[in-house]
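Once you scroll down, you'll see the structures, which are given as structure tokens.
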Structure P
Amino acid sequence: MIADALLHASVWLAATPTPTPSSGPSEDQVTPGVVGFVVTFLVAVAVVLLVIDMVRRIRRVRYRAEIAAKLDAEQAGEQSAAQAAEDDDRA
């Protein structure tokens, strides 16, 4: 009984043909086509625009920080000059 089952299984496995390999995927399965190109192009344009905007914003923040530092230095200079004048008046 077991021998018959093994014999039938071996005949069944031997009778199953092996698939022949295909010549490869078709061109439609490999290339992205026009839609893929358009999507990639739009993503690239969006990235370039975001980088330009980011550089502009970083530059603006840096210039504002420089101006704030100059104004703070001027205020500190004016305050020290005012204190020096008060000290001279007291003396």
Structure Q
Amino acid sequence: EKKPKKQVKKSKKPFPPRPEKDILLFIEEHSRELEPWQRDILTMMREEMLYFWPQLETKIMNEGWASYWHQLIIRELDLTSDEAIEFAKLNA
């Protein structure tokens, strides 16, 4: 009688070693396919993205506040149903 062999599981390290939100950084650090010049381009793109990121967040925040106040002011105007529908169509 032959006894079944026990399979030995090799413990593999997880990949990536930690979660990474920055996709460009992840590709930059882990890609085996990139030529040095391609990696340089990714680095430049990432640096530019990081430079402009605060402006993007500020723009989104400003638009949110503008929308909030616009809605609040329109509600205070006590519009008729037709006017409210027209406003909704124009701001959809």
Structure R
Amino acid sequence: MSTHISSSSTPPATLGDIYLADVTQRLQKDKSLADRAMAQIDDATFFAQLDEEANSIAVLVKHIAGNMRSRWQDFLTTDGEKPDRDRDSEFIIT
């Protein structure tokens, strides 16, 4: 019985490496899905507000982007919403 010892100089992946690769892949899939969805609508639909109390797709995208930036920015050293986030402005399209 022979035992094969790998001559690769690459160390085995750590749990952190595996997790980071998985999260990266999932976020890339989510972005791809969002990009394909956005490609299916025109500008008029993107900015359309169905009624006075509803938000347009444009507002929702701006709000989600603000939330994600706030949550992920400096996530290793700070938690939650960042003090520089102007949440109310995310609901205004200029």
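Computed from the coordinates by the stated procedures, all read-outs in this text should not be read as laboratory data. Here the structure is a predicted model, which is why all the values come from computation and not from measurement. Cβ atoms are built from the backbone, for glycine too; each structure is taken alone.
For which of P, Q, R does Cα Rg over 2.2 N^0.38 Å, calculated from the coordinates, equal 3.27?
This value belongs to structure P.
Identify the structure, out of P, Q, R, from whose coordinates helix-only ellipticity at 222 nm (-39500 (n - 2.57) for each DSSP H run of 4 or more, over all residues; to 500) was calculated to give -22000. Each step should come with its number before you reach the end.
Working: P: -29500; Q: -22000; R: -15500.
Here the read-out was taken from Q.
If we compute distance in nm of label points 7 Å out along Cα→Cβ at positions 34 and 66 for structures P, Q, R, which one ends up with the highest value?
Details: P: 4.9; Q: 3.5; R: 1.5.
When distance in nm of label points 7 Å out along Cα→Cβ at positions 34 and 66 is computed for each of P, Q, R, structure P gives the biggest number.
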